[in-house]
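Dropping the structures in below, format is structure tokens.
Since every read-out is calculated from the coordinates, none of them should be taken as a lab result. Being a predicted model, the structure only gives us computed values, none of them experimental. Cβ atoms are built from the backbone, for glycine too; each structure is taken alone.
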Structure I
Amino acid sequence: MKKLSIIFALLILGFTNAQAIKYGATGSFHNGSIAGIHGISKSNFGGSLGIFADFAIVPNDIYDSAWLYLTPQLEVSTIGERGDWNEDKVDMQKYSNIYVAVPLYIKYYMRSQGYKGDIYFMAGPKLEFLVSEKQDEGNAVMQATLAGQDPAKFGLGRKINTFGYGLSVKAGSRINDQIEVFIRFDRGLSTVYSDYTLQNTYNRFLGVGLSYYIGETN
């Protein structure tokens, strides 16, 4: 987590000479899962909460006229799922993870006749660090063993990686000068469980959210 905080601070310091900086808080509500593991799994609802800064990377000649930004974000997010290794729909295995993450977006506002519009798109890489893991598999490992199955085949008892990376994209709209709403999709590109090799495992979620601008510098 310290490494991610340092990365975020360096990004902020590195762009303190930008023509315009806007900053604020952001949060989202999403539905996500860990793909490729835990048998027939069910997604869980989760959320994220963080801070961000918009650094204008094109001229900002008139008030808030820049249409292209670099937007680093520091956030805490949750993701997990419920597994059902034997598909009995009775005793579900529960997985819930909390990450501190740093997405780094390029933010583009659509323009109309040369003017900055309300619709925008964002995309960029994301680094994440695991800060909390809750794994409740009950007696699933014992049940699988007694049934003559290898628990590892169903992703039971696996060790999660503490660092990951992926891609995050958003599409949204300005409501007014302070509030924006968006749809967000994140897809991990790194392996979540390196000791599970039957399939590639990665985090993913789809959500909706809101950003609130607190202030700006000129």
Structure II
Amino acid sequence: MPPFRPVAGRDASIRAGTREVKVQTDPFRKVKEATAQEICSRVDLSQEAKAFLLPSLSPQGFLALLADNKHIGDAVRFLAFALPIREAIWWACVTVGGSQDQLSAPEADCLERATAWVYEPGDARRRACMEAAEGANLEGAAAYAALAVFWSGGSLAPANMPDALPDPSLGAIGVGASVLLAITGGEPQKLDQRFEAAMLRGMDIANGGNGRLKSDRPATNLER
């Protein structure tokens, strides 16, 4: 995979060992934190990833370092926690939809319901995502996109039972699992391509875009 490049904003360089990494200097529009350290306090990162973390490093700078050094899991988890949950779930939806050529009927149902929630969040649609994930046996990238919706807020208990609120980190964890499964679930020789595409989608969303690439299939009526 070539050195990672951001998709929007002006570029600057930061040094990682003997190499220079291109970094977007404009802040991510959808990320409220000014430094990566503020986000990392909520994310389970490897010791290798933590070695890149400096007190003043921006979210986009830290993400570029992780991506350029192919810390796939760390980069995905960091961005999943950096984005607002609705945008993060949309990232999972477009990554799963763009990386898997054929979805089973239960997987397609998961993706359709998760997408519907992104466009019009509500408790009925949130609970419908859990039903879809159960229909997919709670397995796979699409199921975790739907689970991320169910975990995004609101009670985890049945509708007629006392509320049982989720851990605030569960939604982002579900997004990270969904994106990672989409990246690692295909042909091994194309892993770097899927990783780079997922990062380009996520950074585009972080910059206020829709996360779509030119190679994507035409959007459905729901996705337009």
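Table for the structure above
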item: Identity of the structure behind 0.55 (criterion: FRET efficiency 1/(1 + (r/R0)^6) of positions 102 and 158 (r between Cβ atoms, R0 = 35 Å, to 0.05), calculated), options I, II; result: II
item: Structures I, II, by distance in nm of label points 7 Å out along Cα→Cβ at positions 22 and 166: label with the highest value; result: II
item: At a computed -15500 (helix-only ellipticity at 222 nm (-39500 (n - 2.57) for each DSSP H run of 4 or more, over all residues; to 500)), which of I, II; result: II
item: Percent of Cα pairs over 26 Å apart - structure with the largest value, from I, II; result: I
